[in-house]
1. Tell me which of I, II gives 36, 36, 28 when you compute Cα extents along the principal axes in Å, for residues 55-182 alone.
2. The value 17 for relative contact order in percent (Cα under 8 Å, 6 or more apart) was derived from one model only; which of I, II is it?
Structure I
Amino acid sequence: MSLRDCLSLLTLSLIVTLPAASQPAPVPSVDPFAAIAAKFPEVRPEQISPSPIQGLYEVRIGSQIAYVSADGRHLLQGDIIDVDTDQNMTESRREGLRRDVLAGVSEAGMIVFAPAKPTSTITVFTDVDCGYCRKLHKQIADYNARGIKVRYMYFPRSGPGTESWTKAEQVACAKDPRVALTRAKLGEILKDKACQPNPVAQHYKIGREFAVQGTPAIILESGELIGGYLDPVELSKYMADAKVPKKKQ
């Protein structure tokens, strides 16, 4: 079974008290990088790193994270929580990985709606045929009025070879993708031809690696993923609250 299959099947949450930093990590009897790579050939060496828990190693596919024992025999999928600080250390890592991935994606392939002077940026995985995606797009001027720059990436939920996928490619290949997206979200039939290359497959692959389950999926500048629609007022408030440090209870 591949690591990707394991990530889809396993559901185990880890809540741990981290060991003191002064405790020396035990020396594994085998090279953990070699042992893990032998078990999961699709994993490259740079996708493996020590985890906060001694004896477990972090393995990454996109922004999905699992933990594997040093001998590669045992795999745990779930979040590591530092109970002293109440920090979800796994989600913090996911957010960083999402930021890194999106930093490498060209805006030239996205559809961008931005105010003159943006104060924040969101990246939205969108599907032309998604009802809440259409609702979000109808309010695009309201998001912009609140200083929010919206960058759309294509995520036709039905996958390759489907009607929604073809519509996404038509939008991407249109002379003016911004106008084409708006028309498509209004239910108009586009006459634009799909072309190659286009960014739809790349965006869809990234969405899958981010474990996007539905649309709209909103990625904040912090890397946090919001799985669903928030109206302009709700989103502005959420982002403002997220910038305020939380006090430990």
Structure II
Amino acid sequence: MADIYLDNNATTACDPRVVEAMLPYFLEQFGNPSSIHSFGSGVGRAVSKARKQVQELLGAAHDSEIIFTSCGTESDNTAILSALKCFPNRKEIITTAVEHPAVLALCGQLEKEGYTVHRLKVDGKGRLDLEEYRRLLTPNVVIVSVMWANNETGTLFPVEEMAEMAASVGVQFHTDAVQAVGKVPIDLKNSKIDMLSLSGHKLHAPKGIGVLYLKGGCAFPTLAARRSSGTRAPRRHRERGIGGGSRQGLRTGARAHGV
């Protein structure tokens, strides 16, 4: 009997339509999307189209809020570490006890560096206690990072409500939405969520592509050598990265064109 795959929460097969759309960029349209010549400009337009498609998927207000990364883990780490850079005097982090290791492992390391990490517990049905969250939520908190959907239980956390609560005390809110994107309606332009992570291979895209959504106006550190303090990202982010700021000016390196 043939094996039946039942682990789409771990990874999904790449959709044949995705493979078909990507193949030309491996073999024919191979230019650097940042180049000004014809080999690159067409690829650049394809990357811009992909960014707009992700914008529509997430209900983001602007395509400039979409930053392509290598995976969900990079997106999670970037979100949390950027908040630490922007608010160096705040030393508390709120997350949950059931987050993905991409978040929990980083928080464990940050504890060793002197941060206090509050891990919200869940009840027998996998639900969070919002009153506990409310008690912990103070201006001393640098960031809240709570997954939208749990990868083991499927429980949906009330991240939109939690983001509203965080915004009321001036705290950044990040959600790992790797297990939610493509499965539940998301309308970020009408939410208080500051940052959101997703991973392509969880929804029939290839491995090695992720996204960090960064709301326009959200505090995000500049990577430029000439500036060391955090900056507030405008609607169209202007910060530049070291080593070729060609990922919305916020992530260095050449843009991947298989997106």
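1. II
2. Label of the source structure: I.
Every number here is computed from the coordinates shown, using simple stated rules; none is lab data. Predicted, not measured: the structure shown is a model, and the values here were computed from it.
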